[in-house]
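These notes open a run of structures that come right after.
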Structure I
Amino acid sequence: MKNWLIVLGAAVLLVVLQLTVVNQLLLNGPIQEGPYIHQIVILVGINIILAVSLNLINGFTGQFSIGHAGFFAVGAYMSAFVVTTLGDRVHHALAFLPVTAQDGVLLLLGIVAGALLSAIAGLAVGIPSLRLRGDYLAIVTLGFGEIIRVFILNIDAIGGSRGFTGIPKLSNFFWVYFFVVVTVVTVRNLIYSSYGRAFISIRDDEIAAEAMGVDTTRFKVMSFVISSMFGGIAGALFGHFMMYLHPNTFTFMKSFEVIIMIVIGGLGSIEGSILGAVLITVILEVFRGFGPYRLVIFAITLILIMIYRP
């Protein structure tokens, strides 16, 4: 009952913020850089979904995946392709509804498609590779992420190396933070369930978990599929907010960026994942004005954080 009240309260808060604070203060208010601030807020929400979902693999299950950008890309491109292909048909079929409701249905259709394909991709890479551990698993997931990016580069139907253009802007503050709540609540409830205890047992001692009858391969694949699905949702929201996708956005550097978020916040901590996503997203934007020295200063800042505030 308590969890349902939290979800209901969060949903009401999202509606109020969408209808008042964002539209009036950030977009139409006296703040001249409102759209820029609004974009940072949206990117923070998308990065929270990525960080919390990756922490399910790296933090709670104890595996080392560095290919999360691949699932992010799969969700983004699949959602954009479905929406741009079926958009006119959906609008025609739902002509009796308001335009905003039609856009909402279309966005949800794209998100579902992106999430399903990302989950299938997670299953495809999970079954053959999650019998591996440590560095070997990291290399396989890194290779998978790059294979996805190169594969996208060679598909003309989704723009190839030119990038995917003409994507309708369907994501907004409400939808992004609605799925932030869905992701956090789902992962939290999963961790405190019997499945979560199996994940944590694999992280703490995989051999002991196997000795106690835990099917470690099954649970690792399950963790990978669920994490990939939420990575695809984040990609769908990203694509329909930016309205343009390019394979260079989904390089292994994006995966490392998400890993930094969960390491800074603390592996195995949902609250830490949220804090790390907010911190890293904001710091990267703050340092953007330093030009070529941006990443150097960012690296020094990360080192200082890990030394003094681990």
Structure II
Amino acid sequence: MLKRALPIAFCAVLAVLAQAAAAAPISVIVAFPAGGPADQIARVISKQLAVELKNNVIVENKPGGNGAVAAIYVAKAPTDGSVLFLSSVGAISINPSLYPALTYDPNKDLLPVSLVVNAAEMLVVRSDDPAKTAAEFVANSRKSAKPPTMASTGVGSMPHMAIEQFRSSTNIDYLHVPYKGAAPAVTDTIGGQVNAFIGDVPGILTFVRSGRLKALGVAAPKRLSFMANVPTLAEQGIANVEAINWYGLFVPAGTPANVVAKLNQSMRRVLANPEVNSLLINMGVEPAPNSPAEFAELIRRDTAKWSRIVKEKKIQGD
């Protein structure tokens, strides 16, 4: 009797352990501090993703190295779909050319699951700046005794890439002033310490809506649906300035194809949810799910694009 009870007890223990493993939460790793746009996006999608996956989903912030710290962590994570990486362009398509000694390879260590949202770059100035459009800002810059200053969120950031495009397009040697994040850049633009700021729309939308900053143009191929009154830079004669700081979902390399497919379909349903869609648009981003193959192709194009600018401008990471 005792001999029969032991296998039954052992099976019961295995069943409990299996249930515990199944209930283990899914982690969404974010490469930026809590409270910023990336963190906010992650928390909006994670809530609905938990519903779709029928599991707890938690957000973990691992900032540092323009996304490198988070990317390395995810690259070494289990390949069972329990660890996801919500990354912006920086860690995937800019870092490889910005940091020659990068200790991870986005193409080999990570698998794309889906594009999540697009966050365009926007040119803004303080509210009392005489320019009403980007074209006027450029015209006034040409009359200035010295080139105006333009703030970014840091060397090698997407705003920095947009500034380099802007300098090339206008043939004006704007002085690039890198800050550690959007908050100090916005503060100094409002205060007049710098003449202009090119930043991700989510980080400046509140200030534009309140009238503390004036939006002059967006670095996107078309106007934003939620700010249709702000023209693109191309519409104003400033060509080849397109900078989209997308956010997408990744898993560690080696994750089975069926797991990637399940996550992709779940993300599509998350972004199709009306409440999620509305929250994201109100934040200043545009939901844009796609297939893993389509996302991989976008990454390939952006890597080539930003690598070219980093090399041409001889930009070196901090």
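The value 30, 23, 22 for semi-axes √(5λ) of the Cα gyration tensor in Å was derived from one model only; which of I, II is it? Derived from I, not from the others.
For which of the structures I, II does the calculation of mean count of other Cβ atoms within 10 Å over residues 72-79 return 30.0?
Traced to structure I.
Work out which structure the value 22.5 belongs to, where mean count of other Cβ atoms within 10 Å over residues 80-87 was derived from one of I, II. Label of the source structure: II. For mean count of other Cβ atoms within 10 Å over residues 120-127, which of the structures I, II scores highest? Once mean count of other Cβ atoms within 10 Å over residues 120-127 is tallied for I, II, the winner is II. For Kirkwood radius over Cα pairs in Å, for residues 216-271 alone, which structure out of I, II has the highest calculated value? Once Kirkwood radius over Cα pairs in Å, for residues 216-271 alone is worked out for each structure, II has the highest. Of the structures labelled I, II, which one yields 33 when relative contact order in percent (Cα under 8 Å, 6 or more apart) is computed from its coordinates? Computing relative contact order in percent (Cα under 8 Å, 6 or more apart) on every structure in I, II gives 33 only for I.
Thinking of I, II, which structure, once FRET efficiency 1/(1 + (r/R0)^6) of positions 144 and 192 (r between Cβ atoms, R0 = 30 Å, to 0.05) is computed, gives back 0.50? Structure I accounts for this read-out. Of the structures labelled I, II, one was used to calculate distance in nm of label points 7 Å out along Cα→Cβ at positions 128 and 184, giving 2.5. Name it. Source structure for this number: II.
I, II: which one has helix-only ellipticity at 222 nm (-39500 (n - 2.57) for each DSSP H run of 4 or more, over all residues; to 500), as calculated, at -14000?
The correct label is II.
Read-outs: derived from the displayed coordinates by stated rules, not from any lab. Please read these numbers as outputs of a predicted model, since none were measured by experiment. Cβ atoms are built from the backbone, for glycine too; each structure is taken alone.
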